[in-house]
Structure P
Amino acid sequence: MAEKACRHCLRILEGNSCPICGTSDLAEEWNGLVIILDPERSEIAKKLGVDIPDKFALKVR
């Protein structure tokens, strides 16, 4: 199964719904990958509005 990105929280996942925000509004086309390990200390996580460690897309179409 191909990885998809949530259009709302940008999380990259496999499946049909996002476990973070609960939406099923997912995109198969996305660009860029950032892995957040420590969201409290990450400047990128702050810019993306991320507060949990995981994989996230930088751009979702």
Structure Q
Amino acid sequence: MAVPNRRTSPSRRGMRRSHWHLERASLAECPRCHEPVVSHRACPACGYYDGRKVLDLEEKKKKK
């Protein structure tokens, strides 16, 4: 197996890792309640997605 001759410097290591950063989630506005929502997910505030109710939020409140 190949063995490196020299230790990788912190600068070179940092340049290699420079693309590992996290990207901010793209938020959209819920057309029903106007809350910020992650794209292609059901709205956690009102429970609607694509004009249909997909989450029953009242039932979750009753359980607590």
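Numbers below:
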quantity: Distance in nm of label points 7 Å out along Cα→Cβ at positions 6 and 38 derived as 4.3 - corresponding label from P, Q; calculated: Q
quantity: Which of P, Q yields -2000 [helix-only ellipticity at 222 nm (-39500 (n - 2.57) for each DSSP H run of 4 or more, over all residues; to 500), calculated]; calculated: P
quantity: Winner on relative contact order in percent (Cα under 8 Å, 6 or more apart) once structures P, Q are ranked, highest first; calculated: P
quantity: Answer label among P, Q for the case where log10 I(q)/I(0) by the Debye sum over Cα atoms at q = 0.18, 0.21, 0.28 Å⁻¹, calculated from the coordinates, equals -0.55, -0.74, -1.20; calculated: P
quantity: Identity of the structure behind 1.5 (criterion: distance in nm of label points 7 Å out along Cα→Cβ at positions 14 and 30, calculated), options P, Q; calculated: P
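Read the figures in this text as sums done on the coordinates, not as results from a lab. Here the structure is a predicted model, which means the values were calculated and not measured. Cβ atoms are built from the backbone, for glycine too; each structure is taken alone.
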